[in-house]
Structure P
Amino acid sequence: MTASMTPDTTDIYSGGFADPAVASAHGFRAAMDVMARPGTWRSLTGARAPAGLSEAAATLLLTLCDPETGVYLAQDVDSAALRGWLTFHTGAPLVPATEADFAVGGWDALMPLDQFRIGCSQYPDRSATLVVELPERRAPNATLTGPGIKDSARLYLPDSAALQRNAMLYPLGVDLFFTSGADVAALPRSTQITQGG
């Protein structure tokens, strides 16, 4: 490993939860809340990863990942520092996209969507969850309906057509979190999507 690929140990050891039990409980509640209420944004703070990953995404990873969950880091966020940080704080193994339980990165870097596991008829839960980093919270461009939504909700989606195809696979398909800065929203596979609206 060259010097440029050697992670900064300061970055690896810092940025974890100050109080892991409390922070994990808070993070889990926030994650489940946005997944149960598609299109709703919530604040999610408590962890700081090395440069390249938002606070919300870092907090999600520390909350949801452990030595039994394989994580794929897309090219736009992958770095020696982030790999070391994630391994130190969660023990999660780093895996290819096709084997991932969780995948994190920008939308374009995570594509194509069909490289991720979508579950099977016996075990639809054996699918990937994507943590999609958004550079900013943009104006909604899609209308959401379905479980957890009263009437309808609106959310910005980076590719409504691809996500409509994912929803058509239900009960199979991937679930998604969208993270931007210290905020998180979610799009479970059960949500129906109408472009615009």
Structure Q
Amino acid sequence: MTLQRIGILGGAFDPPHQAHVAMAEAAIAQFQLDELQVIPTGNAWHKPRNLSSGDHRFEMARLAFSHLSKARVNDIELRREGPSYTIDTLRVLADQFPGAQFFLFIGADQGKALATWQEIGEIARRAIICVAERQTSESFEPVAASHDIPTQPLKLPNLPHSATEIRARVAQGQPIDALVSSTVALYIQSHHLYQPAR
């Protein structure tokens, strides 16, 4: 009996954009995942700004990843009280998927800061940590690791989108159609998200 291969892709998803979706698609394909758990961040202790409500971020993630049959948007961290840590999520998922092999997918910036993560040694024991590498014109840009934590590369096309840029464009009334799915763009518009304070 082969082990279930379960991916974990966490993030603020404020909003989820095409680079997030490309990361999910690459993760499923490259690591032959049986399922990808997409987990919007709860109380993000490391974020310097206030996030949009968990309900909005969950719904946008559900829309953004709906075309991926193996992706499941999970509100586990949104329901958690207090600071939300990856190790806590891994422990809960280990109970839900006994014996599964877990793959934790993170961006390059997070990869460089792994040594600061809560119980990073335990995370590395419980999951294979896969760090996104964006493709440059010549090759894949290697992840600069400043730690001894084993990681594997997740190779991505070069999509320089950022949620910060998208929020700024919405606030300035500029189009975001090329950066997010049409369903997410419509959700942002209909719920008046990322508008400047009046």
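The numbers here are math on the coordinates, done by the rules we state, and not lab data. Here the structure is a predicted model, which is why all the values come from computation and not from measurement. Cβ atoms are built from the backbone, for glycine too; each structure is taken alone.
Of the structures labelled P, Q, which one yields 0.8 when distance in nm of label points 7 Å out along Cα→Cβ at positions 71 and 159 is computed from its coordinates? Answer by label: Q. Source structure of the calculated read-out (Kirkwood radius over Cα pairs in Å, 16.9) within P, Q: P.
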